[in-house]
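Below, each structure is written out as structure tokens.
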Structure I
Amino acid sequence: MKNFIIPAVIGAMLTGAVSCQKNFLDLKPLDRLNESSYFTTPVQFKYATNDFYEKMISWEKIDGSSIYDFMDFGSDISANVNEGVQTSYGRGAITVPTDDKYWDNAYAYIRAINIVLQKAENYSGKKEEIKQYIAASKFFRAWHYFFLLKRFGGVPLITTVPDIEGAELSAPRNSRYQVVDHILADLNEAIEGLPTEQAIPTTEKGHVSKWAAEAFKARVLLYEATWRKYTGTSTDFKGSEGPAGDQVNQFLTEAIARAKNVITKGGYKLWNYNSSLGNRSSYYLFCIDGTGSNPSGLDKTSNNEFILKSMYDLNLRPGGINLSRTMQTYQLPNRKMMDMYVCTDGLPIHKSSMFLGYDEVSKEYQNRDYRLLGHVLGGSAGIPAKGSVKLDGKLGYTNYKFAAYRYPTYRADNQESQDYPQIRLAEVYLILAEALYEKDGAISDADLNSTINLLRARAGVAPLTNALVSTNGLDMLEEIRRERTVELFGECTRFDDLKRWGIAEYSLNQHICGMVVGDASYPTEFRDAAGNATALYIPRNYEKGGVSETVVNTPAGDVKAILIDASANRNFKRKHYLYPLPLRQIRLNPNLVQNNEY
């Protein structure tokens, strides 16, 4: 890996950025450049496209973006209700903004990409020399249009570099179906022109590969297929064209093929060092940052699970955000999330005789999925001992996923420098399993063994089988979705998943609850047999409107748990599946139609 600084001149020329950007992909400073004289050699196209990697949303705040705006905060599986963008969104408490930095940024990045593609058309050398950089540009244009699609639905498709009075600046919105077609077309060209991971030299690792483009296309295809299947046209803006035809099975079929290609040909491997890391691979995978970031001395070269990543380094590009502190404060699992982790027999806690209950804090951690231990307890912490958890205003659960090992000793605030996984192999397994089931309404045990059960094996959980499902009255699709929720916890997928499954209104409008505190019928460490609060619990510290608890359904029956956010505060509607277009853009371009009901 080489150190480099993206020159401010090129950064400003391509994206309008005014500050010098840092990255790792072998850029070299160039002086006195201008757009007309710059794109004359392959290496110049390489330097220009390297800038695109930094624009993917990850740890470092670029152009005002924040990864925290897209994590699970405020969702149905998060206990965080501190005021913030995602918390308000999860409650349906959003209004039409004057500006939206994510609209502005995406179109600025697309303009930069279009400049490169326009210059490639006029390149006087052999096109084969710049084929990889054209393909990378197509990949990143698809990346940003997919971001816009998820956030706004149909948006204007800009594929040229308009002048100040260009007709493109007053273009109407394209339908989501046209945007999807364009994304898929760009990805086809990217897949054709990008090198395989195996063909990328060690000094060039970090560049997008053919397999990354295929994995991303599989993600797009599954997303759009399930959106059309469950959400349909209900969010299409007024006057939008509908789909040309029913493409759901077509998209699912290709998602399956693309995912299989990545799995069988990509050479990627799940990161599993359970034997030397106390079965906590699910924690250490997300904080690999030098040999001191785990007890086994493993560094980033040990990780062949990340297919595409945003690269960080303590000296060259530290994360620059209070990552560990934030993860342990805001990305907290709630009652629903804690109960999603199955027992080691592979059964949900409502079905498993191995689940021990909640009367002692330690019991709900025993006989459970290793991911529960890794996510909630971190690397070395043991199961909480009796009397060690005090509910005095705290939530009782912590999140360690993405938090640095031995924080703040090994890595202090703003210094955490683990890579951010944009696409990883585990997600591709999940895409394949879900697409198979959605297409056929069934999935074979062989397909489960080559996808989801590889993740469950790392998590110390018995395989998911058709017999397990039928014998125990489970629903296979629900179990596939459970696996996705648990594996990708905190990885910016939950809101998108709820919306493409068409269940966001139901899921987001439920009570958000914390630890089970019990009552006289179910005494715990926090309430005794008389129903009185013990010294470990201060109910008034949780009161909102005089209420601090609510009844939740658990394997122990209907028992009381801390009420973090009441359903009365949550009013997520179908219109909230998409964000409103910013007012300034509508004023600048009256041909833009606002999303429904805003």
Structure II
Amino acid sequence: MKKRTHTCGELRISDAGKIVILNGWVDRIRDLGGIKFVLLRDRYGFTQVVFDPQNEALYSMALKLGNEFCVSVTGTVRERPGDARNSGMSTGDIEIAADELEILSESAIPPIYINIDEESSEEMHLRYRYLDLRRPAMQNNIVTRHRFVQATRSYLNRNGFIDVETPVLGKSTPEGARDFLVPSRLKPGKFYALPQSPQIFKQLLMVAGFDKYYQIAKCFRDEDFRADRQPEFTQIDIEMSFATEEDVFSITEGLMKHAFKEAVGVDLETPFKRFTYREVMDLYGSDKPDTRYEMEIRDLSAQFDGTSFSPISDALGQGMKVKGFMIRGLAGKFSRKRLDDFTQQSKELGLGGLMWIKVESDSIKSSIIKHCQREVEKVVEFFGAEVGDLVLLSVGESLSLSRALGQLRIRITKEENLRAEGFDFLWVTEFPMFSFNKEEGRIEAEHHPFTMPDLDDLEKFGDTQPLKVRSKAYDLVLNGYEIASGSVRIHRQDIQSRVFDLIGLSREEAMEKFGYLLEAFQYGPPPHAGIAPGLDRIVAIIVGAPSIRDVIAFPKVASGADLMTSAPSEVSQKQLDLLKLQLKDSGDRE
């Protein structure tokens, strides 16, 4: 094989006359007037190679070529005739007049198309992932991911962070998602756990005095089957000592600004918008809203003050709220049947029903206008609704009402295929410290038990109304997806003990699960805070991929299976015997 002199995306008119060597794959072959035109492809682009029948030996070899053959071509760069130029290719002004051809390896007929986008099943693309990854779109995704990672490392290194690897084999701490367990051969009956995150180890690094840590960390969660989730994923793990929320916000915004610029040439505006948890729930009914769309949820209770319409007046008398949002210009797309469908969904979401108001050219129409025309007109005035606008509204308990309307809002953006450009970053702060687990009948940590609570809230509500306690936890949201989560950590033993007490974790249980961390906290732990942006999701949003599978080289399907390698798979009895394991139920062997 001759070593290539150029890549397939490199040559230009200025290279005309040069003798070059290209290596790559045959993307497609055309025959025009007896002349063979072969489009050669590598990950850098395409170059057209011409085989003239006057060179009989070379032409004869070219006749043997098929799609995806791996070849080496030697030839002379020449300018294409004006009418043969292709402005859609970076090399579209030139072609290679072939002098030599070496077939490095032949290819069977590929089971998936590589040179065209077609609707073959995703299963086939994942089964033959090594072929799927030859597609330019997939290669662009992987290269973009690489650039983002390189930019991340560059930025954090420049800001004094050090990259520290933490263990992959660790201790199981059955909190949150299930662990992937790894049996120990040398300690029969005992198991390691693959890390759901490096959370505890990075806090120990803060205790050890490494004040600025980061890691491109592989994480593992044995979750139930869910669309667009991966059992193994990658996060950009960051922790800082002597840091506040503001320090984390600043370094994260700087990281995103730098990485987006370096990876895809996008200039982000900083600082990012900020909302409290309560604010985003009130405005959007979601803790990860996409604010590029309008349709903000508004409290309309004042517009119905004094109404004689009993379903609303009775609800307001019980302390409930009337809320709604406006859909601009789409009223004509909402037939009575479709509105009935949305009403049914609102009931499934826990609401009593759904009311609507349409502004038409000659009148205002509404499902409740016969009962409260004055109030309907007030709502139209409040929103500044114009012809073609639609308002959806309902009544209920404030937070649950916002959540339900938020679900309807998301459904509309999807069904109407509403497009919004750009990257919409925002911070969500002041999450609840605790939530109530109905299944287990107990209070649990909303984020994790090492999150610092708001100390004023803890003092005021801890003993009587712990669900009112806010935390020093925060999320970074991008285009409606949570892309990072973090918090200020607890570093004081008295606060940690109080949190453990509130979630019903005894001192003995805490020591069993987290003893090494609690022990370390006896030796002067610094205040610290951190965050962990999700690399897979960020890159998927950047490249516009519908699934994070499109930005992971070798992903799993929703069931956790690897269709290419057939993992997970059965193991031999000998392997089980070495581990002192016995299968109780082999389950589904399909």
Structure III
Amino acid sequence: MTVENISSTNLNTLTKKTIQIPIEENFICLRSLNPKRTRFEVEYSLEKGSCTNSFLFKSTKDEHSKSHDYILIHPPGLTFEKEFLEEFETLISSDSSAINLVMGHINPNKVAFVKKMNVKYKNLTVICSNPGAKLFKEIWNLRKPSQNTNPNEALETVEVLPNIQIIKQLETLSLDNNFEIDFIPAPTARWPGGLIVFEKHTGLLMSDKLFGAHVYEEKWAELNSSSTEEERRHYFDCLMAPMSTQVNSIIEKFEDFEIDTIVPGHGPAIRGSWRSLLNNYQSWGESQKYSNLRVALLFASAYGNTAAIADAIARGISKTGVKVKIINCEFTASDRLVTEIRKADGYLIGSPTLGGHAPTPIVSALGSLLAEGDRGKPAGVFGSYGWSGEALDLLEKKLKDGGFKFGFEPIKIKFSPDPLMIKKLEETGIQFGKQLINSKLRQQRKANVGLNTSKSDPTINALGRVVGSLCILTAQKGDEDNLINGAMVASWVSQASFSPPGITIAVAKERAVENLLHKGDNFALNILEQNNHQSLLKQFLQSFKPGDNRFTDLEIKLSPSNQPLLNEALAWLEGTVSQRMECGDHWLIYAEIKHGKVIKKDGVTAVHHRKTGANY
């Protein structure tokens, strides 16, 4: 099964499993595969399955003949506990020698897996970076509230902490069989305990979070650079874009290594095209680098839920072209925190509630924000909670009492967000980013004394004479419990091919529906009638709040692939996205048309006439 021929239909026929992929003698990749959406976070939203790469060195000794027995690099999360341990036991019995676990990053899902492994394999040593060790200990000792109990009921027992070996800087470990491992600390705001591993003999860079893609792929490596480019770009936009400066600093370190192949924590290996992927990572972050608007996003996260909320909001803000500076308050010095607050045009602060309180780093960050923040700039509060949400109430009250205005209502989510909430969070981020942009535009108009330079540009005016059909693009995906839909008015539409029949549609990057228009996704194009289009335009041009249903009070039917069809349309087309091209502030979508029908044979297509090419 390869990325090129995976579809939502045949994904349903696949099973969750862990497979072995031999790299060299005594060096194995253990790939855990899931055809379904593995977790709720925004980076899984393409719903093309996922795979997680772990690496095992068997029966190894270092240059001093000290036995390391087994080294497991980047173990999976608890999601793959059953499948991974069943496969792992075929290689190593539970009464075997010491096992060293190299943790590429630390989160509650990973720590929960180590706890399960610690029951079966008693002689474990965790190898991680210095910040990773701190975070590992904190998560290990956390007692997570049950969703089925109340605070007065008994909580889970805390297990004995395994041995921890700390990597403080670049270190090399020589093994038998000519293997030699470099441990490379790679901290980012999102993963302060980041640790990348490079094996010199094979030239294999085990990059963990960097260069990932969530796809179901059994083959060791991708077919070519284009086969997973869209999935890697989506992964970058969801997770890496707000940290692009830190990510580029890590990438620069790779020039010192003789890399042959890169294998990320998620997705197939990258062989011949890894240099172009490094270049892509640097170019994809350019819009963030040069943005003249920035948001300081301060957060701490105990169980990973608040971090997932932060990722979704940051993803939405980034889509508007506004720079997001993610700041993990637990690992950020106070002077740097103050610097980022002073630079920001907007502030977001997120917190879990632990024992009825906000974590100490968040309380300190709140104090810095109250002391250094500009009351004329918008703020926002978000976070998750288990039994109660006192931390979020505290943040909201202190900011309100301090004179801050909110860009959105405080977001308080019990436990973890579901896919529908992730979509709402992303739309909230888009809305917040647009607020900053519109505020900036108003300031510029005042400075220009009302002169609109674009309307006086003859080239832009000539561009406005290009006309297009007025249409409503509709799309939806997911199952009954997590059905996500969206819609937008589209007039930049054109037929693009005869065979196969195809069209192109330009979609602004900040459109909420854009996330439903990736390769393989289906949608419907409802073409409007000249004499009967005003009511539909009024419906879909209104200002929607994040999470609002675009189809409220409308009668709709469904296309063969369950896409919404509007009864008042002149005609409809159903298409499948085949290609996407980045065009400045828009994505150009090429879709192959699968079905269609003219509803009103005597009707005339509504056409959108403009006087300027500076706006729609």
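Observations on the model:
- Comparison across structures I, II, III (criterion: distance in nm of label points 7 Å out along Cα→Cβ at positions 419 and 547) gives the highest value for I.
- Across the set I, II, III, relative contact order in percent (Cα under 8 Å, 6 or more apart) reaches its highest value in structure I.
- Winner on percent of Cα pairs over 35 Å apart, for residues 219-522 alone once structures I, II, III are ranked, highest first: II
- Sorting I, II, III by distance in nm of label points 7 Å out along Cα→Cβ at positions 179 and 531 from high to low puts III first, with the largest value.
None of the figures in this text is laboratory data; all of them are computed from the coordinates on show. Predicted model, so just to flag it, every value in this text is computed and none were measured. Cβ atoms are built from the backbone, for glycine too; each structure is taken alone.
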